[in-house]
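Below are structures written as structure tokens.
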Structure I
């Protein structure tokens with residue numbers, strides 16, 4: 001029996017990480033090798049992400065350069081991505097603070113000291129908290145290299161896994177990043 005294949009394009013979590021990196025870097029031209037190093041991913045993973053993002057019309061080529069389709073990405077990020085990539089939490093661990101425990105929400109949302117904050121698990125993490133698994137395993141390393149990416153990923157985590165107040169504030173702050 002001949003095996004059937006499905007040509008349907010399916011976005012992967014790392015595709016959103018690549019798109020957010022391109023969003024926060026603006027119009028700075030980046031090679032796949034540079035993006036790979038900055039995101040702690042392989043160049044082939046970045047290349048695949050760019051291809052899938054283009055197929056999904058979240059990214060396009062304009063004058064030979066990759067351009068984020070801001071309106072489409074904003075719509076997907078605010079209304080669909082949290083369903084495509086739902087929050088996954090785990091046990092207490094060490095990690096990098098995310099969601100309301102990371103900037104910019106950290107200064108705007110007060111949480112009780114008795115509650116463990118959400119963290120991306122990593123052995124060299126600076127804070128103990130509840131594991132909040134990142135979109136892609138290399139996110140903690142990539143976030144340490146780029147503060148704007150860190151904040152944007154943390155806002156998305158608040159959107160996909162936070163309480164109503166956190167989600168509303170995160171959505172507002174994410175929208176501002178598309179201006």
Structure II
């Protein structure tokens with residue numbers, strides 16, 4: 001799908017979810033770790049750079065979604081959530097038809113970290129550890145998301161520009 005068709009497809013999906021309301025609003029459970037940071041990164045970088053991301057207590061997700069005219073994600077019953085072995089990040093890629101080679105490289109890493117299937121990608125265990133560490137360091141979900149965006153920007157840069165690079169320098173004795 002060329003760039004014009006991708007944009008048109010994204011707009012169609014956004015129109016189905018939000019009508020003419022822009023920027024979009026997305027709501028999920030508080031205290032994000034993996035999928036609930038990866039999905040907002042994907043939204044902000046590939047779907048709607050002005051989107052609002054809301055983190056709320058689990059029991060309030062659907063009420064806030066209704067009140068704020070937001071799309072819920074990463075919770076059972078939401079338009080974007082886990083489906084079998086796939087995680088919410090996969091659901092966004094599929095629903096929006098995003099076929100980006102860098103995102104294709106990230107998807108098994110996110111899925112492996114989020115579903116505790118570290119065998120899916122060698123990097124999954126590292127993403128899991130870093131995500132839990134970020135969550136432990138930040139009590140404020142907005143601050144946590146800001147740091148998570150930097151993390152996923154770096155992962156995407158690795159996936160698109162540095163994946164083949166190795167670090168094997170050893171000092172001479």
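FYI, it's all coordinate maths here, none of it is from the lab. All figures in this text were calculated on a predicted structure; none of them were measured in a lab. Cβ atoms are built from the backbone, for glycine too; each structure is taken alone.
A value of 2.1 was computed for distance in nm of label points 7 Å out along Cα→Cβ at positions 32 and 152; which of I, II is the source structure?
I
Quick one: mean count of other Cβ atoms within 10 Å over residues 16-23 came out at 24.9 when computed from one of I, II, so which one is it?
Going label by label, the one that fits is I.
When distance in nm of label points 7 Å out along Cα→Cβ at positions 96 and 112 is calculated for each of the structures I, II, which structure yields the highest value?
Going through I, II one by one, distance in nm of label points 7 Å out along Cα→Cβ at positions 96 and 112 is largest in I.
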